[in-house]
Structure I
């Protein structure tokens with residue numbers, strides 16, 4: 001790949017011809033403008049006002065390698081190392097899932113649940129915290145909360161701690177295998193447990209894009225093939241031990257398993273179980289309570 005000149009405008013036009021067959025015209029333009037803004041501070045308006053802006057050799061290489069990554073289906077968020085979520089920017093890497101719009105809705109649902117309780121200093125736990133986007137967003141939205149986040153992966157926890165520090169959120173992160181027997185004995189109680197656990201099934205693989213399948217961490221995506229509800233059963237079992245009376249469990253789910261997830265929680269002894277849809281009308285969240 002060799003750009004005819006070192007003008008940013010020419011570079012964008014040249015790289016557009018390379019990625020357009022893969023991403024289509026609209027997404028290709030957007031991706032290249034986002035890269036321009038990230039690396040050089042030039043958005044669409046600034047580029048229009050200064051069409052002769054030239055890149056240094058180092059800057060040309062930055063754009064060159066970013067485009068090579070796009071051609072390998074690497075998500076833009078992993079190229080730039082950042083993702084927007086619930087009004088804030090989070091550092092991300094292939095060690096964690098890229099935060100998604102549906103999960104913003106999970107945070108908003110959690111905020112609603114917390115406000116309805118009208119209690120000070122509620123204890124909240126985010127299971128499988130990843131980048132920390134849920135836990136940190138809750139703490140920033142409701143400063144009076146005492147928020148914790150756990151994960152089985154140390155690199156994810158390190159990234160979550162970086163994000164908490166950068167955003168000024170006081171969150172306690174710790175490592176925990178939610179499916180291990182020790183998890184039931186060694187942790188305190190909470191008023192709300194929230195989680196976006198692995199719920200993608202093996203059958204879903206054929207419908208997944210390579211930017212997700214080849215780059216995002218499988219451990220955070222896929223449920224065991226033999227038991228799609230494995231993590232919900234583990235989380236529900238944990239929550240039965242570690243929710244206060246009247247406490248709430250709130251989880252994001254696979255849209256195909258709404259009724260089954262509710263049945264799982266029902267069999268574990270939860271009450272007031274409800275299924276909630278996302279902005280697209282898909283079954284996406286289940287809320288359950290300890291009577």
Structure II
């Protein structure tokens with residue numbers, strides 16, 4: 001089917017980035033959130049990112065103006081999903097919440113609408129099972145920050161149709177993404193690999209093998225990764241990474257058991273950039289200027 005309109009459910013970090021890509025891709029885009037403050041912040045982010053694109057000569061003023069004309073907002077799932085071709089939920093990584101969203105979408109969306117989840121690890125098949133259109137359900141895993149990251153991981157669930165996959169491939173192309181299609185399995189491709197790398201980095205930090213900064217530097221310069229594992233987990237959110245590891249541990253086994261140090265950081269509220277401190281501290285969260293970590297290695301009180 002041809003996709004002309006996209007609704008994004010959730011205006012947090014991922015949702016606002018997806019809405020940015022959709023509007024810039026010339027789709028009529030509806031960004032939804034129940035929080036007026038989060039919604040306002042999401043729209044401000046999109047405006048700021050478009051302006052930044054103009055400054056870097058990545059976006060023209062005409063593209064910015066057209067994208068902003070394509071963007072509208074809604075305060076409920078019901079209002080957002082009516083008469084929309086593709087609905088992408090970008091709510092937190094909680095299966096009960098995602099199932100609740102898919103149930104609402106099935107109730108209020110038009111019969112031909114595609115339902116996509118931006119999950120990084122959870123089962124699309126399980127979400128699809130609560131709908132009357134499992135062939136129209138798919139995973140669309142974007143990466144943070146969405147405006148800069150080129151990859152879109154499209155996840156084929158048990159009953160996802162070829163037409164649904166092709167429609168989402170075309171959406172990805174118009175958003176400027178490189179698309180890979182993977183068969184549903186816990187963590188898909190990228191989350192499984194990243195979870196292992198990040199978990200091992202925490203184990204090395206806990207053992208006192210090297211500092212967080214030196215581990216990051218080694219991975220960036222020695223393995224040619226654009227970000228170190230601790231820089232990345234601060235960006236993604238330590239609570240998000242812990243949730244993914246717990247799911248992978250439950251579904252794939254012992255090698256994904258979360259590091260005790262990761263659990264300790266989450267319990268301490270050190271969740272990453274979004275709260276101003278994670279592995280590193282960010283005195284000014286707007287600029288993400290970081291300070292070296294105050295991590296405790298094994299044997300410290």
Answer label among I, II for the case where mean count of other Cβ atoms within 10 Å over residues 20-27, calculated from the coordinates, equals 23.9: II
If distance in nm of label points 7 Å out along Cα→Cβ at positions 4 and 212 is calculated from each of I, II, which structure is the one that comes out at 4.9? II
I, II: which one has distance in nm of label points 7 Å out along Cα→Cβ at positions 12 and 60, as calculated, at 1.9? I
For distance in nm of label points 7 Å out along Cα→Cβ at positions 148 and 164, which of the structures I, II scores highest? II
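Rule-based calculations on the coordinates, nothing more; no lab input. No experiment lies behind these values; they were computed from the predicted model shown. Cβ atoms are built from the backbone, for glycine too; each structure is taken alone.
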